[in-house]
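What follows is a set of structures for review.
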Structure 1
Amino acid sequence: MIEVKWVGRGGYGVVTVSDILAKAAVVEGKHSQHIPMFGPERAGAPVYAFTRISEEPIELHSGVYSPDIVIIIDPKMSTEDTVIRNTGLKRDGTLLLNTKSIPSDIVEIAQENNYTLYYVDAYTIAMDIFKRPFYNTPMLGALVKATGIVKLESIFKVIETRFKGKVVEMNIEAIKRAYEEVRKHE
């Protein structure tokens with residue numbers, strides 16, 4: 001089983017992207033869970049969502065406390081060491097950040113914990129395509145390239161059922177662009 005934690009802010013699509021990933025896993029015949037975690041948040045407040053994916057039925061029905069993968073979709077949160085330290089990401093996990101470059105203190109945290117570290121400038125992708133800070137689907141494209149957790153085609157199938165018209169085209173474009181632009185920090 002793979003456990004994923006999405007970290008962001010209200011209004012950036014954290015809950016939506018976790019749901020899309022879970023449904024893409026189902027398209028591939030896998031078992032999945034999508035677990036949103038938020039209260040009466042307002043736009044801009046921290047929001048978390050979790051996705052579990054497994055080849056076997058998932059009997060666990062609780063929060064995710066030690067995820068295998070953490071994706072921080074908010075650009076400011078992606079460069080805050082306290083946010084990174086408090087994700088619960090397990091040792092040897094995968095960390096994906098929305099940033100143009102990774103600050104040295106974040107690199108140190110990754111090295112201390114043997115994280116595989118990826119980054120993509122989802123901010124620029126979102127602003128170029130959506131003209132708004134919708135970082136979620138670009139980060140999903142980067143996740144697929146970095147981990148192979150599901151296939152791009154499965155994501156596109158879910159996007160085509162979830163959205164309509166031009167929104168489908170924009171999301172697919174954002175996913176493809178982030179898929180191409182994501183980088184592994186060496």
Structure 2
Amino acid sequence: MIEIRWHGRGGQGVVTVSRILAIAAILEGKYAQAIPQFGPERRGAPVLGYTRISDEPIDVHCGVYTCDAVVVIDPTVMGKHVLEGLKEGGPIFINTKRTPDEVKGRYSIKNPVYTVDATKIALDIFRKPYFNTPMLGALVRVLKLVKLESLEKALMLRFPEKIAKLNMEAIKRAYEEVKGV
């Protein structure tokens with residue numbers, strides 16, 4: 001089983017992106033869960049999302065405390081707490097202009113770091129700060145959790161066609177632009 005923890009803020013699509021990944025996995029015949037976690041329900045408050053993907057039925061139904069990967073949609077939430085519970089060698093994906101080496105040095109990270117400027121991608125494509133699906137593209141490129149075709153189908157189930165296509169464009173661009181060490 002693969003467990004992913006998503007970090008962001010209310011209104012940035014943490015819950016939505018976790019669900020899109022889970023739906024794509026289910027479309028491929030896998031088992032998956034998407035679980036949100038947040039405190040006061042207000043825009044801008046820190047939010048966590050969890051995605052579990054497995055080839056076997058998933059019997060656990062709680063937050064992810066030990067994760068295989070961490071995705072930081074909003075870099076302003078970055079701190080030591082983001083790395084808590086990340087398995088040794090588990091990658092961290094961060095929305096930033098910085099290089100992976102810069103991020104590793106700044107936060108003293110020993111695990112692999114992957115960066116992508118999801119902010120720029122979102123503003124170029126959506127003209128709005130929708131960073132979640134670009135971060136999904138970076139994650140899928142590195143971890144190969146699902147196929148791009150499955151993500152496209154999941155997006156079409158979630159959004160009107162025009163919005164789904166824009167999100168797919170953002171995913172593909174981040175898929176190509178992600179950098180890592």
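Every number in this text was worked out from the coordinates using simple rules, so none of it is lab data. Bear in mind the structure is a predicted one, so any value in this text is a computation, not a measurement. Cβ atoms are built from the backbone, for glycine too; each structure is taken alone.
Values as computed for the structure displayed
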{"read-out": "Answer label among 1, 2 for the case where distance in nm of label points 7 Å out along Cα→Cβ at positions 87 and 159, calculated from the coordinates, equals 2.2", "value": "1"}
{"read-out": "Which of 1, 2 yields 18.4 [mean count of other Cβ atoms within 10 Å over residues 119-126, calculated]", "value": "2"}
{"read-out": "Ranking 1, 2 by distance in nm of label points 7 Å out along Cα→Cβ at positions 31 and 79, the structure that comes out highest", "value": "1"}
